[in-house]
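Just below sit the structures, each encoded as structure tokens.
Nothing in this text is a laboratory measurement; each read-out follows from the coordinates by a stated rule. Predicted model only: the values in this text are computed from it and were never measured. Cβ atoms are built from the backbone, for glycine too; each structure is taken alone.
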Structure I
Amino acid sequence: MSYESLIESAGKLIGSNPQWTGVTAEAVARMRLQNRFRTGLDIARYTAAIMRKDMEAYDRDPAKYTQSLGCWHGFIGQQKIISIKKHFGSTERRYLYLSGWMVAALRSEFGPLPDQSMHEKTSVPALIEELYTFLRQADARELGMLFREMDKARAAGEGVREANLKHQVANFQTHVVPIIADIDAGFGNAEATYLLAKKMIEAGACALQIENQVSDEKQCGHQDGKVTVPHEDFVAKIRACRYAFLELGVDDGVIVARTDSLGAGLTKQIAFSAREGDIGDQYNSFLDCEEIADATSLNGDVVINRGGKLVRPKRLRSNLFQFRPGTGEDRCVLDCINALQNGADLLWIETEKPHIEQIAGMVDRVREAIPNAKLVYNNSPSFNWTLNFRQQVFDAWKQGGRDVTAYDRARLMSVEYDETELAAEADEKIRTFQRDAAARAGIFHHLITLPTYHTAALSTDNLAKEYFGDQGMLGYVAGVQRQEIRQGIACVKHQNMSGSDIGDDHKHYFSGEAALKAGGEHNTMNQFAA
């Protein structure tokens, strides 16, 4: 509805209730516009439609990939979207990512935890709700500033400016964007996955990312000791997520199936197989086995039939079974195909390095079975991007016959190489990595899991060094506040960002001229008006 029609609708309602004294139609219209999304399910349905539209656009043109940054607090997510709107004028194809790693490290009541699903699972939907609370507040804040300017234009008799502001209100783009939310390995069995998925969707999540690790043995994707589950177990959890979406009326919710098989050499159980060549048999075919020469040597061992011969899968003291070395890529491809054939919408292949051809090699094989297969890819801070890409360039140069004697491959991270031609070429490959990988490797969505974990640490270190050192207060003023002012960072007016002006508007609606407002002439935020 347009601004005027909202006022008209509110006016009719108020007119039919004469006892609602002092309630104005325009104030009601403004408050309704400032609170467009009533529930998390409203958000989930709205953002799921955005993701589906973006996926279709990517299928037509791989240059239209999407991006996100991980966040661990509502304020961080809010500031990202405010910044995106400020610099690019639109949130199109930009999302947020909710990282389970950061929830574990920063949001658990136990304190910092490793990424092993030991944190409270309720903290995940709580963070989704918090993120959307802050994004909705960003809507209310920005619209409130437009309404204030509209009132000033009206009071000054500037009709053209008032009309322009109404046009901005009518075309206002919300800060509410899709969140891809990490549900880890489901925090238990399929029923536990379903229950948690419902909470996450009710909080606003339109996309759930679930991985094929054993829930109670879960490890960070970039650490050792990962243990995968048979495909039927994983499909049950994918199905649980789909049922959660459908039960709550989010019919086009998105499921991201993540495979950790590339770096996982272990499984907790032998897959059930009803016949040769079925999915269980294919899973078991990767097990590292030894032929049984003497059945009397068996002692509580598991035995399987492989090609008419009885073989014993190698079992560790941990009671885990190991896969044959070098089978990771084949297992990833099988994981991906099976997940897409059983209800997943997008894939996530966790790799040990950012190498386009490595990713593309697997995606090409998946696309032989599923032509429109698309990936979500973790541009992880766990990778040493500088060293990886310098080594990739070094290897390409050497293979192409170029002289690389001026470079020590093991020391390419050294600052002494920063101004070299090799470093410049590596940096250019890093700069275009997302674009190139979207075109070559089927990556629909690029995310960075832990960016603000690192930016918070870096900026805090810089501030502490200056403030507690010789610079004193100048360390804050020159390094933070002056930069906020010069760069137009909204948070320099922190009272406004926290909602003080929205509160003043409400005081005016509720109490009229009797309202005691915080934004008077003695408010020090007026020092930032220029």
Structure II
Amino acid sequence: MSVTGAGHNADLIVINGRVLTMDEDNPAAEAVAVKDGAIVAIGSRAAVERLKGPATKVIDAKGGSVLPGFIEAHMHLFSGAAELAHLQLAGVHGFEALQSAIRDHAQTRPDAKMLVGQGVDYTVLGSERVTRHHLDAILPDRPFAMAAPDHHTMWANTMALEMAGVLQGQQLGPGNEIVMGDDGLATGELREGEAFGPVLDLAGESRVRLGLATGGEPDPTPSAEERAADRDIMRRGLAWCARHGITSVQNMDGNLYQLELLAEIEAEEGLACRVQVPFHYKNFMTLDMLDKASAMAERYDSEWLSSGIVKVFYDGVLDSWTAVMIEPYADRPDWIGEPLFTPQQFIDLAVAVDKRGLQIAVHSIGDGAVRAVLDGYEAAEKANGRRDSRHRVEHIEVITAADVPRFQNLGVIASMQPPHPPGAMGFPLEPTVSRIGAPRWPLSYAWRTLKNAGARIVFASDWPVSPIDPILGIQAAVLRKPWAKTDPDQSFSLHEAIAGYTVEGAYAEFMEHRKGRLKTGYLADIVVLSADIETTAPEALHTVRPVTTICGGKVTYQA
């Protein structure tokens, strides 16, 4: 038990909790005291209550768990926040159900320029592939498009394709495709951002996607009204994070505009969440454009708002055959996917970013992409010397045995998402498991294998690809089941899963000395839960809810 600042009243105390500190030296306590945005005491209720003064805010945890605030280590804040207003199609199956959901939504939005649905399963029509003709039968006279949960495929009706100018197809960069029909016209299936970008732009929400689509800035410069509207979208996103117990976000797309909007909110009323925003490097950029990444890192370097990281996409996703594999897809024996960079281009990029002292995070889903990215990190270490770089590989849905030990050897972080394995959290098994093929199953979403090999594993949701809720992610990690009896168990213990959303998230952004644990002198980022998470049955974890979120000593959410 440590008490500093006794005699100075705390701003806030949390009492009557099952405090799970994630601090090996002091694992459990009953109460926490906060002053000036930091934790000043943690220990018994009696000791902490001595710091209570007339103005101290008291939060009674009522026997619920008190944890470090969750750190969401891979998400898309701006576009996710905008999507909260879209039609949500998760769990909708069959043509009739799809039709009634879309028509009901269209009726409630008579003035929308474009209607957008989110989260629709690849198998929404069973084994039949969705086309514009299905969507025309539902909604012929208004532009409509809907996105798969992974946001790598969209389906649009004829009107949307026509208005966007892509009905006749278009030349696109590697890994992007407008699927064409025998009639010489687009079928309605659009794979990857370049293909569906023009359709989404019809909705007038192009600014929220720039951090993903181009990594560039809005052009023309947004008006004061547009900027205010964008700040409101960001505020909705931050409130959504706080509501789920999240106190820090590592955003995985970015531009200067997002940082500016967040800085404006911070100046106006303070941020509900700490945010790190990367510079997004795209394959059409040149290495001198990394000057902007360095400038962003220099300009934004506080505990509330920071940059210092470069995000890259090396491949796509398994479901649309755009992930890059070493051996061909099980259901497409002539195809291994097409990378967004050549291996040499990525090596040059990794060396250049690393030389600037910046961190790199690369979307790599197929084992071919994972290998190419690790090769890039190895080349950077050879060229620039070894340093504590903590470069990251995002997703790692398939890996080879040869590449598993390289994470520890190179000090690279494995950034993985417990909601993503097929079969977890309602994601259907098919078509993904057949696409991967049984021989690769033992090393698919291989959290435990990587952890046992000494890799640092950080967990996240990739919201809005999966629900943002860290507790659902923790549950998915604990309940993880192998697809075949002969596959290794990749599940995590409760404490390991919580660490993936706290301790490891802090480590991933070089902040392990300031957050991720409840410890004297650490930032007062705390979440109070509705029940004792340690005594809750794994199957019932989803019933445990955040009731109070505290970020920097301020209550950012109260149920």
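Taking 3.9 as the value of distance in nm of label points 7 Å out along Cα→Cβ at positions 421 and 453 derived from one of the structures shown (I, II), identify that structure. It was calculated from structure I.
Quick check: 21.5 is what I get for mean count of other Cβ atoms within 10 Å over residues 141-148, calculated from one of I, II. Which structure matches? Clearly, the read-out refers to II. One of I, II was used to compute semi-axes √(5λ) of the Cα gyration tensor in Å, and the answer was 38, 27, 24. Which one was it? Structure of origin is II. From I, II, which structure was distance in nm of label points 7 Å out along Cα→Cβ at positions 293 and 357 = 1.6 calculated on? Matching structure: II.
For which of the structures I, II does the calculation of helix-only ellipticity at 222 nm (-39500 (n - 2.57) for each DSSP H run of 4 or more, over all residues; to 500) return -15000? So the calculation was done on I. In terms of mean count of other Cβ atoms within 10 Å over residues 117-124, the structure with the greatest value among I, II is II. If Rg/Rh (Cα atoms, Kirkwood Rh), for residues 61-204 alone is computed to be 1.11, which of I, II is the source? Derived from the structure labelled I. Each of I, II could give mean count of other Cβ atoms within 10 Å over residues 85-92, but the derived value 12.6 comes from I.
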